[in-house]
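Some structures to go through are shown next.
Just so you know, all these numbers are worked out from the coordinates, no wet-lab data involved. Values in this document were obtained by computation on a predicted structure and should not be read as measured data. Cβ atoms are built from the backbone, for glycine too; each structure is taken alone.
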Structure 1
Amino acid sequence: MPSAAGIPAEGDLSLEQVAAAWKILQPALVPTPLLRRPALDNLRGYRVWLKPENLQRTGSFKIRGAYYKLHRIREAGRTTKIVAASAGNHAQGVAYAARELGLDCVIVMPERAPLPKRQATQRYGAKLLLEGSCFDDSLAFALDYAKKENREFISPFNDLDVITGQATLAWELLEEMRDDPPDAVLVPVGGGGLLAGITSVIKQRLPGCRIIALQSRCAPAFERSWKAYRAGSAEPLPVEPLPVDVPTQETIADGVRVRRPGDLCWRLTRDRVDAAISLDDASIYEGIMFLLEQAKLVAEGAGVLGVAALLDPAARRQIAETGLPADARVVTVITGGNIDTLTLKHVMEGNLSAKGRSRAVAIRIKDEPGQLAYILDFLRRKGAMVVDLRRFGSSRAAKGSRADIEILIEIEDEQHTQRVLEELNQEAKARNFELLLESTGLQGG
């Protein structure tokens with residue numbers, strides 16, 4: 001019999017358990033068929049499929065584990081009151097499932113959880129409590145709250161029922177690719193519930209399929225634990241037991257910002273993962289933008305880790321070192337799409353600037369009719385799109401009837417930027433305005 005935490009006394013997650021969970025979950029899920037995106041193929045020669053769980057009900061894969069866990073609770077008649085801790089996606093899954101199954105639900109989130117995730121959780125009818133600066137703070141509060149309020153705690157990952165629900169993603173994937181199975185699956189990992197579910201199914205049905213675990217460099221607990229366990233790390237083995245507890249930092253991939261993988265998740269994955277890779281936020285930004293531009297999909301930071309790995313040369317080398325051939329069939333799981341508008345705007349602006357496709361230009365002009373209009377028309381004729389402009393600096397009197405103007409432009413690339421600036425500088429000399437060396441930061445909003 002499983003314990004209250006869902007940890008089996010012996011054995012493993014069976015395919016029969018997953019198949020049964022999939023039948024239960026089908027009415028609660030929306031289909032997320034695999035998508036082919038040839039633009040990713042060109043990077044390494046792999047044939048790449050996307051599993052778009054950002055299109056799933058509640059915006060992430062988390063509904064799978066949450067709904068199955070709550071279904072089991074209701075079926076057993078243990079309680080009608082539950083509490084969960086989450087950075088956002090697990091919260092929405094639990095809140096939605098609780099509403100559908102008639103359970104009283106309290107959700108604990110970090111104080112800085114993204115606004116869309118907070119709002120969606122409340123829309124599903126859950127009581128929301130904001131506690132702590134990160135998931136681990138919220139988790140500690142929720143565990144204490146569960147004892148005080150006599151509620152059953154719903155773990156976001158370290159629970160066999162939750163893992164079984166997440167495993168249905170792999171079940172679907174293999175059913176869809178029955179005639180042409182994957183050679184590798186790229187899986188984002190925080191606490192490890194999804195990774196545990198996917199590895200349990202994949203490695204039983206396709207032992208040769210590589211499983212690549214992906215993390216944010218700001219929350220690399222699984223990567224460090226796995227490398228230490230497999231003696232692949234240049235660092236000495238930690239004194240503390242595995243998996244290790246690693247302090248986290250702010251990251252765009254907030255959905256995987258977890259200090260330590262779950263013990264059950266670790267046991268189910270440590271011998272089955274073929275590589276563990278962490279990526280910095282700049283690479284994750286690239287992944288978000290790639291899906292937006294090339295796949296027309298909106299995904300959150302944690303959700304794009306697989307795409308980010310395929311875009312990053314160092315990560316691709318680590319993937320190739322697992323022995324994956326150049327023409328391999330690779331599936332990357334897009335785990336969620338719950339990103340707020342302001343964050344997405346920041347990502348887009350930062351990415352455009354990094355690629356030389358966006359630039360703030362500061363000019364000093366005569367404060368007289370026609371000169372600004374001429375400059376804007378000049379930029380248009382040179383292929384630079386004017387996105388925004390503003391006046392800055394001190395009063396016109398202090399500058400002798402001149403005005404400082406900052407113009408935000410979008411261009412093709414860095415080379416185009418340099419051509420435009422060089423020609424604008426020549427035009428400044430001829431038209432009696434000045435191109436300033438520094439801008440005041442309109443780029444950052």
Structure 2
Amino acid sequence: MKISFKANIASILLITFALSACNNNSDNKFSANIENKSCVSDTSIHYSLYAPKSNGEKLPAIIFFDPHAQGSVPVKAYAKLASEYQYILLGSNDMHNGQSASQTEKIVLGLINEAVNECNADGNRIYLCGFSGGGKVATMYGINIPEIKGVIACGGSVTPNTKPDSTFCFVGMVGDKDFNYIDMQQTLVTFSKMGVSFTSLVFDGKHEWPDANYFKDAFDALEINAMRTGFKPSDVDWLKTVYTKLKDSANICMATGDYVKCSELIGRIQGWFGSIDNDMRLSAFMSNLVNNQMYISEMEKKTGLAMKEIELRSKFIGSVESRDIDWWKNEVDNFHKSIASKDKQVSLTTQRLMAYLSMMSFSLANNDILSGNKEGALKKLQIYELVDPDLADVDLMFARYYLMTGEREKMAESFKKAISKGFDRVEQYASDPTWRQLYSQPEIKAELSGKNK
């Protein structure tokens with residue numbers, strides 16, 4: 001089986017992966033045999049593999065793209081689920097920030113071919129999944145490769161410009177505190193307008209790989225879509241079990257006044273079960289919900305806060321240059337007060353804005369450091385520190401800044417502060433070209449040598 005990509009990748013800008021914290025939630029009671037392998041057809045492509053025990057039958061496969069080229073992270077995190085659902089998992093150990101479009105395409109197509117030709121995957125059930133920038137890669141390639149039957153985009157996606165065929169499904173997963181929350185909702189709106197099957201999964205979390213307890217819903221979405229499209233026999237008993245759990249959860253949300261979550265669950269039920277069994281629809285329940293005045297008020301507030309979030313994100317970009325540090329101190333203080341609000345939606349919106357500020361100031365500071373803009377970099381780093389004072393990455397960025405300015409004692413001190421704050425992603429950063437110069441400094445090498453003793 002040879003896979004081809006129908007879009008003109010050369011015309012697409014390079015994919016930029018946002019640096020983020022990865023969450024690996026392993027289950028100590030489950031032992032998974034994870035193999036690190038190279039593709040048979042191209043040994044320069046490396047991946048982590050989990051293949052559940054089976055009777056030799058072809059199984060569906062999910063190919064993961066982590067923004068730090070740590071494919072083992074999602075493979076390990078979701079191996080137990082893969083054993084339960086009987087899926088093969090492959091995680092790219094090459095995909096990372098700064099790669100060219102041709103490198104990205106080579107890795108994606110290489111892993112798809114590897115899954116089908118070497119891992120005994122079912123060619124009719126190949127899925128792509130990615131986190132942050134990896135989610136953008138998964139979405140862009142998934143909707144343009146006819147053989148891909150679905151995409152799970154976690155905390156990052158792109159607005160589709162091509163409508164995939166009717167067998168395709170999109171699962172958008174995002175934390176309720178993720179700075180990419182709004183972007184994900186906009187992607188889902190676009191898929192809805194296209195008439196594409198999609199599932200929206202919002203979990204309690206920030207910009208990170210979802211916990212396995214949440215990711216289980218993504219497996220359910222793929223399974224239901226496979227039954228809907230005829231790629232898997234319908235399992236009525238299993239469908240009723242999933243349906244009942246969702247309905248019970250929706251009833252609980254309705255009873256406790258969590259109308260926004262209730263609406264999300266009912267929408268998922270209708271999306272998942274409407275085309276399989278019309279008797280399963282909760283049209284009456286949904287009708288009661290949308291006519292509930294408290295629900296109407298909550299949704300109006302949610303819409304208003306989303307518009308405000310978009311407005312403030314745009315405002316922040318201009319304010320970086322036009323406002324001084326005292327203004328930013330006052331702004332951050334006000335945000336902390338809003339985060340403490342008893343109004344859940346206000347608090348979540350503010351937490352996302354703070355996360356966006358953190359990501360924005362990091363990215364802008366990084367660009368200034370790379371271009372040698374000392375004054376610009378310092379101001380962005382000061383804002384970064386105001387927003388995330390306990391984040392080790394702030395001190396790492398200051399270390400790079402002081403390397404640029406020639407203040408070597410401050411460089412070493414900043415790196416030590418990052419270590420003291422729990423920084424432990426040494427290999428991940430050392431392999432990144434933008435960090436390589438810092439890691440080659442004698443003071444940094446000495447600090448790392450002492451840490452490893």
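One table, with the values for the structure above:
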| read-out | value |
| --- | --- |
| Source structure (of 1, 2) for helix-only ellipticity at 222 nm (-39500 (n - 2.57) for each DSSP H run of 4 or more, over all residues; to 500), computed value -12500 | 1 |
| For mean count of other Cβ atoms within 10 Å over residues 46-53 computed as 19.8, the structure of 1, 2 it came from | 2 |
| Which of 1, 2 leads on FRET efficiency 1/(1 + (r/R0)^6) of positions 222 and 342 (r between Cβ atoms, R0 = 35 Å, to 0.05), largest value | 1 |
| With Rg and Dmax of the Cα atoms in Å, for residues 38-293 alone derived as 17.9, 60, matching label from 1, 2 | 2 |
| Distance in nm of label points 7 Å out along Cα→Cβ at positions 374 and 406 - highest-scoring structure of 1, 2 | 1 |
| Test item: semi-axes √(5λ) of the Cα gyration tensor in Å, for residues 118-229 alone calculated as 21, 16, 13, pick one of 1, 2 | 2 |
| Comparison of 1, 2 - label where relative contact order in percent (Cα under 8 Å, 6 or more apart) is highest | 1 |
| Answer label among 1, 2 for the case where semi-axes √(5λ) of the Cα gyration tensor in Å, calculated from the coordinates, equals 47, 26, 19 | 1 |
| Source structure (of 1, 2) for mean count of other Cβ atoms within 10 Å over residues 182-189, computed value 26.4 | 1 |
| Origin of the value 5.5, where distance in nm of label points 7 Å out along Cα→Cβ at positions 110 and 366 was derived from one of 1, 2 | 1 |
